Structure I
Amino acid sequence: MSIDLSVLNNTPRLLLKAHLKPLQGTRFQPTGFPEIGAAQYDGPDGTPMLLVESAQSMANRMETVCWDKVNDDWVAPLKGLSVIKVNDKNGKPLTNSVLEAHRINSPYILEGQDKTVFDKLKSELAAMEEGIVDLRKLASVLLGLDINALLHGVFLAKKELAGGRLRLPRALSAFIEARDSKVAASGGVKNDAVNPKGDTAKGFGNVPFAREEFVSPDISAFFNLDLAQLRGYGFSQPAYELLVGLALYKIRAFLEHGLRLRTACDLECEAITVKRPQGFDLPELDNLEQALPGLIDAASADASFEVTTVTYTGAAKKSKKSKTGDGEIDTDSED
């Protein structure tokens, strides 16, 4: 089965809005941040607003729905795509570039004693040690090694790799926010029937606590796919359409299977609105699942998708004279 993406050919962005509501009841729990708790703020017109899920968290969630943790592989429609798997010293799955916060830039991939991926990157991108970074070349290498990074971004902050200048921004981004939000205050008690007056610092005794959840008449998820960025990589049409199809799959799969954000934040999608471009209908998940194997096969003629396996037995030892990694900053650290 094929999907028609022709409506997207001459537009720079695909913008979607999904209307959400709590699956049960009216309350929900937003994401929390150190020092500030829930992210509450006033909108431009003074409306109380609430950030329910950040762009960093949404990237992680859209990656999670693509991975079959039981079988340590892509979910069935995505099998055959490039990925880097990490095993421990006993050969058991440890992590992979889909689930890792920094994707191919994970320390379990690049900082271990197994230098398979590091050496390949250094070899393939050696010409960029000086001069302007060739982003098309970087994208081509990532297509074969870690296609997921082309949608969610990567920053290869290693001095040995083009001086730490290899970076691609997110092409697919998303967030969830609630309008006219109000606090739903509640509380409870951790009961100790054996010793109610016990030392609470050691886990004994009765411990009362306060709890804040929220209510809102308008909870929305926003998705932004930068089509101009994807076209700028200069891939063949089949490879470009694969990336678009993969992004649409991530959105659809998240909205259908990934909306249990927390124990007290279980949402469902009521409707999806295409904001731009007009005339585009977001394919159903079933249609995307049927189309993706064909998109992968078509793109394979121009892209060699690799399943690379590395073994992590601990961080690589550095010589006393080496300053590799000192002062490196990964601006994608929140993913």
Structure II
Amino acid sequence: MLVLLDQTRLPAEEVELVCTDVPALVRAIQTLAVRGAPLLGIAGGYGVALAAARGFDVAEAAGLLEGARPTAVNLGYGVRRVAAAYWAASGKGEGDAAAAAAALAEARALHREDAQASGRMAEYGEALLEELLPGRAYQLLTHCNTGALVSGGEGTAFAVALRVHRQGRLRRLWVDETRPLLQGARLTAYEAARNGLAYSLLTDNAAGSLFAAGEVDAVLIGADRIAADGSVANKVGSYPLAVLAKYHHVPFIVVAPTTTVDLETPDGTSIVVEQRSGKEVTELTSPQDLSADGGGGIVVAPLGAPAYNPAFDVTPPELITAIVTEEGAISPVTGVGLAELCARSSQVTIS
């Protein structure tokens, strides 16, 4: 079985969600009980290992998992990587138990590598901030949730803020609430409080006034997919922040592992953006409301009102100051730079 922290129940309560089969894990992914690009890759890998251990059809399980959410590239990466380990062992005639053990070992390796990548991204991110904004304490703005709840380690963008905090150089972490499901309010604020960061929560549409007042030194976000040209898909609302940052001459920094870079997706227009239920917009809901059978929130729109609810938007590379990965940072953001980082990553073996 696979045991997850049910993120739909945060911050009110910390509840474990037990998945005993792949359909249960798929539901957990689709209802956002488990979420965040790197963690989706880890969960997908463990899902394949779970299918192998329980004697389920591994190919069918891999297909179900990979299709659970279309935008986050890490999910498919983790599924394919662990499935490949399973098939390699199975092809050697080592038996079902040995193949299942190989799948579990690969899932654990993926988990371990992501934790190590998180630490290196934090180091590179802090160094970049010092290079761009030397000798000062920072007021950082972040969107959605990018901490330990999305990672095998301490996160991506949030890990940078956490490292800066530990160095005594974080004046304030500005946390967008992140409509419509409030991942910032529910999850990032929860992680900031647990780690003792000085933080303030704001509505998404208040960010512009912060920039205008000179209260933002840099923006730090994560990513769910980075195209070959450097376009970044992240939680909806990221693109407007990039536009604001460009206008106000504020660094806009994306922090993500190289596993989030998809060189098979040529540009931002090729990224499939997940469209979610309009109920998330027409009702005041939480993921817990949406995952409950027949459950819902407080209706705030006329009955039958149509709603536009993309889960992500895409920021073009010309609006991005830098992309920080576990292999270093690139600035300016170019396809050539991304390809070099990915090539460097593929040459590193982590034991």
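Which one of I, II has relative contact order in percent (Cα under 8 Å, 6 or more apart), as calculated from the coordinates, equal to 16?
Of the structures listed, the value fits II.
Who wins on mean count of other Cβ atoms within 10 Å over residues 160-167 among I, II, i.e. which is largest? Walk me through the numbers before you get to the answer.
Numbers: I: 18.2; II: 22.2.
Largest calculated value belongs to II.
Taking Cα extents along the principal axes in Å, for residues 176-279 alone from the coordinates of each of I, II, which one would give 40, 34, 29? Intermediate values should be presented prior to the final figure.
Working: I: 69, 30, 21; II: 40, 34, 29.
The structure behind it is II.
From which structure (I, II) was distance in nm of label points 7 Å out along Cα→Cβ at positions 120 and 256 calculated, if the value obtained is 3.1?
Attributed to the structure labelled I.
For structures I, II, which has the highest computed value of percent of Cα pairs over 18 Å apart, for residues 88-199 alone?
Largest calculated value belongs to I.
To which of I, II does the computed value -13000 (helix-only ellipticity at 222 nm (-39500 (n - 2.57) for each DSSP H run of 4 or more, over all residues; to 500)) belong?
II
Consider the structures I, II: one of them gives -0.58, -0.95, -1.07 for log10 I(q)/I(0) by the Debye sum over Cα atoms at q = 0.09, 0.12, 0.13 Å⁻¹ as calculated from the coordinates. Say which.
The read-out comes from structure I.
All of the numbers you see were taken from the coordinates with simple rules; none came from a lab. Please read all numbers here as calculations on a predicted model, not as lab measurements. Cβ atoms are built from the backbone, for glycine too; each structure is taken alone.
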